[in-house]
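Some structures are shown below for you to check.
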Structure P
């Protein structure tokens, strides 16, 4: 009796390797997984870039509005009886507050002029005192829009836009001011030398600032109560 064990014979082509179809399926699955993983990485990095950009915008806007609030809280206004309502052809009060609008690239932006004790010197000039501050939107040579701050000590020169004026904030999309009177009424314009405002200054000023890009605009709003103001003429 033959005690040798018989091993089952292998069928032709049934080796332990993978078939071509199995290899192709494995490659397809691997490529699918890699594409999904890298797609997730791109989404994460894009979100991180967007968050980083938003943080920079928030910090820039916070600094800008903080500077504007400091300037307005130090507002200077001529008071009665030293101040008298202007008569025909009288010179304008050099410390007048004027809020109007200016056109830049076909868009209307708010502009604000007022006198303040918050003078900042950038040319080693040690003088201090009442200055005239003007906030205005300006287009730079690269066509971007920035918010500039003009600051001149008395006697005030005629206002002219200048690239030497410091930039408070860049990537400006919109800038509006709202002026609140003694009775709580709001207006988008103001002139303390006008009978329309009874020759008074506003009690508070609201600033509405929009910055960023058209696809990702960020709007910021603050209201500054004026510590110094002039009441309506009697």
Structure Q
């Protein structure tokens, strides 16, 4: 192997190593420090995520980021609706049900969270209280709302999903924590009204972000991942 090929191989290994490190480090942060992220860093995350691939390069994602007093007004409004049992107006249908291995994975993740917080199995009141923390944005100083164009349908939502992933990886690379939140999309009508979104915009999810509180026990556990053998079928002949 010549020197050029060897250097290229090591360069590729270094590059994939950085991606693997970010993917392995990233987790859903459920306790944030109140310290705000400076605008230049937020814009760096956004500029990086803007390179996300999309169907026909449509780039359907639009992002509303609420911080400071604007975030607090939004938090109070959406928390009031959620805690009052109102809302439940997703723009995209949520999963009809979780069955088989998907149910197993969901339960594993949930029980990890509850065990870490000392919530007894079957304590539905404590489950509900913890679920409402979504609407406090887990104490994050910033919340982003990701929305797409209605005529693009599910493909617009898929493109936004890719954007969300890249947003989180960019944030991780810059030392920030994130949590993607489908729960916020449960209140799409409120979000559209509050942020004056056009009628043809559809809310995909939210992302709360900021500096993770590493001392909080809720941030101490990590979810598992299925193996490649569990998720991929190779067909060679």
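None of the figures in this text is laboratory data; all of them are computed from the coordinates on show. Because the structure is predicted, anything quoted here is derived from the model rather than measured. Cβ atoms are built from the backbone, for glycine too; each structure is taken alone.
When helix-only ellipticity at 222 nm (-39500 (n - 2.57) for each DSSP H run of 4 or more, over all residues; to 500) is computed across structures P, Q, the figure -8500 traces back to P.
Which one of P, Q has Cα Rg over 2.2 N^0.38 Å, for residues 105-168 alone, as calculated from the coordinates, equal to 1.18? Attributed to the structure labelled P. Could you figure out which one of P, Q the value 17 for relative contact order in percent (Cα under 8 Å, 6 or more apart) was computed from? So the calculation was done on P. Taking distance in nm of label points 7 Å out along Cα→Cβ at positions 73 and 129 as the criterion, the top-ranked structure out of P, Q is Q, with the highest value. When distance in nm of label points 7 Å out along Cα→Cβ at positions 33 and 121 is computed across structures P, Q, the figure 7.0 traces back to P.
Among the shown structures P, Q, from which was the value 33.5, 139 of Rg and Dmax of the Cα atoms in Å calculated? Only structure P yields this read-out.
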